[in-house]
Structure I
Amino acid sequence: MVSVLWLLPLGVAVGILAAILGIGGGLVIVPVLNFLGATPVQATATSLVGVLLGATAATLQNWWSQNLQGRLVIYLALPALLTTELGVKLATILPPRYLLFTFALLLVTAIFLLDFKKRLTLHENTPQLVRGTPIIGAVAGLLSGMLGVGGGLVMVPLQMLWLGQNIKDAIRSSLGAITIISLWGVVSHGLKGNVLWAEGFLLGTGTVLGGQWGAKLLPKLPDRLVNQLFRLFLVVMATYMVYKAWQGG
């Protein structure tokens, strides 16, 4: 691992990149930690610290502004707690190369999911009863525990498709659920000794700061440039993770 002094500014850079590309910090933090020398399970576990800090900051802001659907957050988070624990166990026992291959697959899938989410914004439905939340929460929990991501990449389009939410409400409620899910994942991984605590807090704090700056920078960038950067980043990261997997993790 690099010097701890570099992790805070590195986290700021990660936060800016995540905000500009419209993806969760976990998709950036896990490859970065792996590149810096963390094992796949350490990268997964430590990433959740950053995810937790970022989701908590956003959720508190949504709560203060009374834009948080607390009932839906609970419905999404409860089934995720069981699958988060399953994901933590899988991350702990699976060979490193399988975790790396799975993360690379998630990065490639992210390209299609984000495009799908954009198409859904053109066909938003009338909000329905809270149905399908157990499946949505369960998928998010498994991804969180196993791969160190929040799960919002999957939760948001599914909430829009199955629950009829608009994109802003879907993002807010998914962030609330991710706060609970990632906290559970951090505790579970922490008890197993998988978390690099100092690295996680410094990267996470930097990510929160960088995310605020990135959000301000985003409106100034052309949509086409952001779209191309997004795809390029995911392809490069996926290629790197596959390479590391072939090298044995």
Structure II
Amino acid sequence: MLEIKDLHVRVEDKEILKGVNLTIPKGEVHAIMGRNGSGKSTLSYVMAGKEGYEITKGEVLLDGKNILDLDPNERASAGLFLAFQYPIEIPGVATMTFLKAAMNAQRKARGEDELLTPDFMREVKAAAKLLEIDNSMLKRPLNVGFSGGEKKRAEILQMALLKPKMCVFDETDSGLDIDALRIVSEGVNALRDENRSMLVITHYQRLLNYIVPDVVHVFSNGKIVKSGDKSLALELEEKGYAQYDESA
């Protein structure tokens, strides 16, 4: 599904990613844990195609195709989805209008017909119910005035509707209280599928109590320095990241 090979990335004169290697098979959920400034979010931004990053070496393959050669919208059409740490507000754009435009853009890229309004409404209502999103939230401008939990639920709603094959969550637990974390995690878990892979980026083990990964990777100083099962996250929670600084 996803294969990252020897990825090196610079921002201005500073090298941020220093040889990232990662393989996520189809259907698996992997987690990356690391301290602030280790390069975790940079990895997600580079995968999604955010500007301002110089890729000096390496590849990011999605189903064997190097997506670094694609524009961000082409990466999305290829099946990549990024849930942001801090989703932006878009005043003047209704949430439902945004969702319909995004879904139909994806369908057009795949050579499919646009959704008729009744079909679109049925899909949105079914997904919104799972995430405890009411109609009043769907009628508001995208993310405008939303709480942290509402913004994250709105993103998981987008994911549910767009049905990507590779989902990346950049510190999705940021700003969430326990109830919101539970709701968002249940939405993510409902979308786990043998044909869908996920990469969860986080500082804390608590998110992984809800979204249990198949593999945990430790990220330090711009690369992965250790991988293991769920017990590795518990070890990090207990002992911290300092033990991995030297190996990085």
Structure III
Amino acid sequence: MSADAESASRSELIATEIRDAIRAGELQRGVLYSSRELGERFGASRTPVREALLRLADLGLVRIEKNRGARILGQDGRGIVELCSLRLLLEPPAARAAAAVMTARDDAALAAEFETMKRLADGGAEYFAADERLHDLIMHAGGNVRLARFVAELRQTLSLDGRYSVPDHQPVEVALQDHLDIIEALADRDGAAAERAMRKHLLRSGTLLVEHAGADDRGLVAEWRRWVEIAVPEGERRIS
């Protein structure tokens, strides 16, 4: 691995560790942390820490304050709309692309993760870990590694504010059926069906997240609906 690639990999790992620390409450929102302090916490030099913070700043999770460090912001309602919109724009066509090049090994891996989700259908951390792996497998199956990494980053960032789709706001059986529809379409190598199934799933979960975040802000919900009109064919906009 080249020095540049190793540095990028290290900064990506630290960005993930910082996100996990925010999720766990170990890094407090609103608090300013210096690069040195974060480097000591995560066992890294300042350079990869700064690169990780720049990545997180692009996602709206921290604000860089010159010569001071980074202030933890977390994700606001506007950020949730942006993240859900990006997923809706990117993942359905990626699922269609994956269907054209899927292998029997990919089918088996997806089936295994789905079985884990069914076994742990309680909306807990392990359930969502299997959910994330399932989506990641689909993104990587299409062969675009950068897209897969970007989508994974979107999902990890979105999860900082909790998963409101399961189980409190939606029966887990609905989410499982959504994933089964995606898997079956991919197994049939039906790209159009895989794209529709992925879009339906993301429309459903995104709407729940945005409506929860925008309960007191109709502008957020209106912005989400604007993106839905852009990304979703008219006949697919209604979900049950």
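Only the coordinates and a few stated rules stand behind these numbers; no lab work does. What you are looking at is a predicted structure, and each value in this text was computed from that prediction instead of being measured. Cβ atoms are built from the backbone, for glycine too; each structure is taken alone.
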Re mean projected area of the Cα convex hull in nm²: value 13.9 computed from one entry in I, II, III; matching entry is structure III
Structure from which 2.1 was derived, distance in nm of label points 7 Å out along Cα→Cβ at positions 90 and 226, options I, II, III
III
Value 4.1, calculated as distance in nm of label points 7 Å out along Cα→Cβ at positions 194 and 218, assigned to which of I, II, III:
III
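Upon calculation of relative contact order in percent (Cα under 8 Å, 6 or more apart) from the atomic coordinates, which of the structures I, II, III produces 29? Present the calculation step by step, with values, prior to reporting the outcome.
Working: I: 40; II: 29; III: 21.
Answer for the origin of the read-out: II.
If helix-only ellipticity at 222 nm (-39500 (n - 2.57) for each DSSP H run of 4 or more, over all residues; to 500) is calculated from each of I, II, III, which structure is the one that comes out at -11000? All intermediate terms of the calculation are to be shown ahead of the outcome.
On the way: I: -27000; II: -11000; III: -23000.
Only structure II yields this read-out.
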For mean count of other Cβ atoms within 10 Å over residues 26-33, which of I, II, III scores largest?
I
